[in-house]
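Each in structure tokens, the structures are laid out below.
Each reported figure results from applying straightforward, stated rules to the coordinates on display, with no laboratory input. Quick caveat: nothing in here was measured; it's all calculated off a predicted structure. Cβ atoms are built from the backbone, for glycine too; each structure is taken alone.
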Structure P
Amino acid sequence: MIPGPVIRMKACNTYKLTVHNDLAAWPAGNNGNGAINGMMGPTMTNMHTHGLHISGEAPSDDVFTVIDAGDAFEYTYTLPCDHVSSTAWYHPHKHGSVALQADGGAAGMLLIEGAPREYADTPAEIQTL
């Protein structure tokens, strides 16, 4: 797998990320092998995150949003002010196309910076462990 770009975010901010689906359209009537857990709609995509404390409804982290080939969708992620510093990740979540797209680089890390006051009472030597 070739990872996608690292996305850096900070707590207490709102981010708008536009996903452009530049994949070529899939031939009409040829939507994969028809198996329930097989390839389906390999040029449809979306974006899903793990580790963010955000809404699961559109236009945020809604796994049912579908971006067809040639289309775009703007996601809005509002990180709460008490979001902890963390490493999270993102990937496509369109059933039947995830493996092809994630293996091709449509997955990557999310680095979240918490509020500076988060560790104010923690000794410096502990913070740097």
Structure Q
Amino acid sequence: MSDLLARWLEGSDQQIALYEGDDSIDLRRCESNLLLSVQLTLAPPDNPQQEIWMRQGQANLEYFQGSLAQSPESRHLWLLQRLPGNCCRDQLLASLETLLNQRDTWRSMVECRRSAPKCMPSSLRLLSH
């Protein structure tokens, strides 16, 4: 994959689309920048799910460079990161790896929130002394 990305970086194509399983990874030239986009959700989130993802995004701003965005067409959530257009191959690969790690971290954290058992308060009167 690194050779493919190096050829794209040195070439003139405006965009390259890659896939990792069912996940899309898009790299695009935008003016004098490169835009890295990594698909975060496989389905459009409903309002409660979107709220969870947004809270996750706010909590991780200090750790990760990727920004949370929603596709206007599909409503899927994506992680985006801009790089200077003159970045080198190593910088592109490192940034893409970090963005993919961010995606995997966010997914696992949101999954933990979903699967955590709901705690119900218990009455102190029901506890034995």
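Given that relative contact order in percent (Cα under 8 Å, 6 or more apart), derived from a single structure, equals 36, which label among P, Q identifies that structure? Can you show the working numbers first?
On the way: P: 36; Q: 23.
The read-out was computed on structure P.
Matching task: 1.6 is the computed value of distance in nm of label points 7 Å out along Cα→Cβ at positions 9 and 89. Pick the structure from P, Q.
P
Compute FRET efficiency 1/(1 + (r/R0)^6) of positions 25 and 57 (r between Cβ atoms, R0 = 30 Å, to 0.05) for each of P, Q and report the one that scores greatest. Please report the intermediate quantities before stating the final value.
Details: P: 0.60; Q: 0.95.
Top value of FRET efficiency 1/(1 + (r/R0)^6) of positions 25 and 57 (r between Cβ atoms, R0 = 30 Å, to 0.05) goes to structure Q.
When helix-only ellipticity at 222 nm (-39500 (n - 2.57) for each DSSP H run of 4 or more, over all residues; to 500) is computed for each of P, Q, which one produces -1500?
The structure behind it is P.
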